[in-house]
Structure formats: structure tokens, C-alpha cells
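Just so it is clear, none of the values below were taken in a lab; they were calculated from the coordinates. This is a predicted model, so every value here is computed, not measured. Cβ atoms are built from the backbone, for glycine too; each structure is taken alone.
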Structure 1
Amino acid sequence: MKNLIIVLALSYMGSTYSQIQSPQASPTGMISQTVGVSKISVEYSRPGAKNREIFGGLVPYGKVWRTGANKATKITFEENTVFGGKKVKKGDYSLFTVPGKEAWNILLNSETELWGAGDYKEENEVCNITLKPIKTEDFTETFTIEFGAFNSFEAEMILKWANTKVVIPVKSMSKKKIEKQYLDLLVEGPSANSYYNGARFFLENELDMNLALEWVNKAISKREDAFWMQYRKACILEKLDRDKEAIATAKDVIKIAKEKEDDYGYIRKSEKLIDDIKSK
């Protein structure tokens, strides 16, 4: 009877213990970032330094690393992307690295279900780039992947841990796609806003300025009181080195905007544009 009680007690304790959730030593992290008009998502584990020597110690130089802990880091590209200067098709990949003192290899692999780097196969690599690691003054206790240095179609994906970081340039391939969409749309007799948005996109991405001017003029012909459209026209004229016309248009912006209840900052922007042109 005594033995039976002990067995039941141990069984109960085991059952209870199996239901207890404790924190992971390397918790899972996830980051999703829009670059251009498509998302890049990364799912990874985040080990801590915990007073250990990281690169050249815990993570040996010259060996494939899972770039985190536990299951291999997974990266998903929603659209075709230029990753570290290499074109990569949309889809899911595992992200591995080979750290070194002077250079790191950044690897994308088509096998996404690996646990660690033990079964890593070079034949499944779809991308292998070499980058220089950067020593940092600030210490990063927990391995981190983040994005920064954004513009319309480009960003940087940053791997950092301890006093080391690696910066991977990322570029969206959607610029041409959007350009074509605007060209197709504007053939079909669009609204003032469509013409304006197309002109603004071409201006901000330094595409065909003459076409941008044509479109913004068509937009203004439909909305003569739209001072924000007039401001973009002034910017386009400045890009075309038609400075006198740009200044005259910027002055028109100020005149029209002063008659409105709110100028949304376009008076100040136009005054600055005039000053910038005059100071050339």
C-alpha cells in the first residue's frame, strides 16, 4: 500500500511538472519590416551573452552558425528582393552565417526546417555573400536582428550581438513594377489624384522628370486650387534646372495657401525651396 501511494504521488508530480511552462533560455523573436511595398519577416531565437566570449568563443570563427539558437533562423521575402547585392526569389529561407574576424559569410538556404547547423548542406544554398563585421562600442547582451536606414525601396538588415554587428543591404525590386503600374494607369484617363501621385512617385524616385511634369500639370488642370500639387510642380521644375519657373510656381503656392484655412506646412516648404534655389 505504501509503495502504491509513492507511485501515485510521483505520477501526480510528473503530470503537474509537465504542465508548467518555464521561460526559454533563448526566447523566440520575430520582426517584420516593409521595404518598398513588400514585407521581409524574420523568425529567430535570441540567446544572451551571459558573461561569455561570443564570437571566437561560444560561436567559433570559420564554422556555420544557425544565427541565433535552437531552430535555424527563418527569413521570408514577400516579393523578389536584392539581398546583400544578390537577387533572391520570393519565399522562405533559413539564414545561416559563418562568422570570422575580418569577414562574415551570410548564407540563405532553401531548407527551412533545420535544427542548428549540424545537417547544413551547401547544395541547398541560394545565396552566399561576404560582408565585413563592425566593432561596436555599445554592448548588445541579447542577439538581435533589426532593420534600419530606410528609404523608399532600400533598408539595412542588422545582425548584432556583444560588440559586433553585420549590416546587410536589402533592396526591394518593386520600383519597376510600381512605375509600370502608374504608366498603365495613366494611359486610361485617370483622376487628378492619380496624375499627382504618379508625378510625386517619379519625383521622389528620380525617374522621368519630364513625364512627371506632364502629369502634375494635368493634375493641376483638374485641381487649380491644390497648392500641394503646385508645390510638387515647383520641385520637379527645380530638378529640371528650370529655376525661374520653379521660384514662380513656389510663389504661387504661397499665394494660394495663404487664402486657405490651413496650409499644412506648404508655405514654409515653398519658402525654403525658393531660398535653396537662390543659394545655388
Structure 2
Amino acid sequence: MLRTRNPTRLLGVDDVDAALDLCARDPAANVFVASRILDGGLGAGSTAAYGWFEDGRLEGLVWTIANVVPVGTSDASWSHLAAQVRKVRRRCASFLGPRTEVAGLWGATQHDFPRPRAVRAEQPLMGTHTPPSQLGVQLDPRVRPATVDEVDLVLPAAEHMFTAEIGYRPYTGNPSFYRDSIWRLIRAGRTYVVIERGRVIFKADVGSVGLGAMQIQGVWVAPELRGQGLAAGFMASTLEQAMLDHAPFATLYVNDFNAPALATYRRIGMERLGTFSTILF
């Protein structure tokens, strides 16, 4: 690790191991960033992440591509990292991550950013190492990985989920870029679906994988089927398969006001591990 008088600097290829070690202190909280580092996010020419150093050791970092995501930061580092975060204010969609870290970093930068569209201050971070079948949870046999030739069936469900969660459509005009992101997840075997009569009625994605953990995202059930007790079977089957296919530690975070989702996740064996916050622009 190179020593530097400046406590913050851009991270690069030589920092990959140290950055992953930092993420590994809390895989459930940091799998989003770990996954992107493992995918080459700190490659040559990258401007993805800035690190905070103490005595030459990486003790905190902030991911800055599209979303601002802190890892291992503290009050000692927030004002220093804020100078780097300000550089991305025009292309930042959100701040997200552990509640205390998001609040501290936002407090140091909020006067440089536009007013948020929404603040989700309390989002339980949940996880489990136990396959739901071991808890006696009934699995829905219809859940399976989507195939690449089903991308156009998955697209409307993904769009509906994103719009309901974020508050605007995931694309304007041509959907090709958004479609390609869905196709890549499907190609990697990371989108699970139930399709009936040529229509997706359930989907969930493994959005991030790394350090023996994965983060489930994009969970959606067709509106007319909600409230019928189907979600637990859908999600139990998704976790069961994904824990074999991708990582043994399944995590996700959810809005605290989404009582049905919280009940479903508890029912399939997920326990609260911490609290996330998201600030949306």
C-alpha cells in the first residue's frame, strides 16, 4: 500500500486487495461495492472509488459511479471524502448504504447537491445463511432462472418494479440500454422468474455477488396476485436456488414501511442485520 500525505485519493488496481479486505469486514453491508470491484471496477483509468487512509492503511472508501456508496467510513473521514463526492454531484442518482455512514457523508455534502426527491431513512438490512427448505418453508416449484430469449418478457416487470420503487421510469425513449442491463443479469443466471401464459408474474434479481454473499433486488409480484400468500413461496424458492447458484449468504434491504415484504422475508428465515438508508435525487 502506497503511503500518502493526503488522507484521500483515487483508488486503482493496486488497491483491489485492500478494498476487498475492507468490504469483507461486513459482507452483507458491502456486497454491492465488493461485487463491482470484483467485476473490474478499479481497473486502469477508473474513477469509481476514493479511499480514506490512516497511517498508510485503507480504512474507508466511497464508491461514486452512479450511486454514492460508503464503505467503512466514519466521522473522521466524511469531511475529507466529501471533497471527492462533490465531483460527482451532477451524475449521482442516490446515496445508499449503512444508515450512519450515509447520514454522515450526506451531512458533509448536502449543500452541494440538489434537494432529494425522497429520503428512505430506515431500510432494514436482512440476511440468512439457511436455505428456507431447512426451516420447513414451502418452495414454489414454478420459480426458475430466466433464459436470454425471455428478456422481452422480463422487461415490463422490471420496468414496473423500478418505476414503483424509484418514482420514475428507468429509461426515456429507446429502452435498449436498460434492456441490455436486464439481458446481462439473465445471461449470468441472476434473474429468477415465474412465467404463466406468456407473462412474468414474479421476478427477483441477484444484483450483487461477492465475498460469499449476494444481494437480492428487484423483487416484484404482479399486482393482481399480491395479498394471496404467494410471495413467501416465490422468494423461498429464489433463495434456495440462488444460494446454490451464486453465494451461501443471501441479503437484501427493504423499506421499513413495506410491511408485507418485511413479513415475507421474516417468514422465509431472513433476520435483520442492520439498517440502510437511501437518498434519491
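Quick notes on this structure:
- Comparing Rg/Rh (Cα atoms, Kirkwood Rh), for residues 135-222 alone across structures 1, 2, the highest figure comes from 1.
- Structures 1, 2, by relative contact order in percent (Cα under 8 Å, 6 or more apart): label with the highest value: 2
- Structure with the greatest value (metric mean count of other Cβ atoms within 10 Å over residues 95-102, set 1, 2): 2
- Label whose coordinates, when Cα extents along the principal axes in Å is calculated, return 61, 44, 35 (choices 1, 2): 2
- Kirkwood radius over Cα pairs in Å, for residues 167-214 alone derived as 12.6 - corresponding label from 1, 2: 2
- With FRET efficiency 1/(1 + (r/R0)^6) of positions 71 and 143 (r between Cβ atoms, R0 = 25 Å, to 0.05) computed over the structures 1, 2, the top value is the one for 1, the highest of the group.
- Comparison of 1, 2 - label where mean count of other Cβ atoms within 10 Å over residues 127-134 is highest: 2
- Which entry (1, 2) yields the derived value 17.8 for Kirkwood radius over Cα pairs in Å, for residues 79-206 alone: 2
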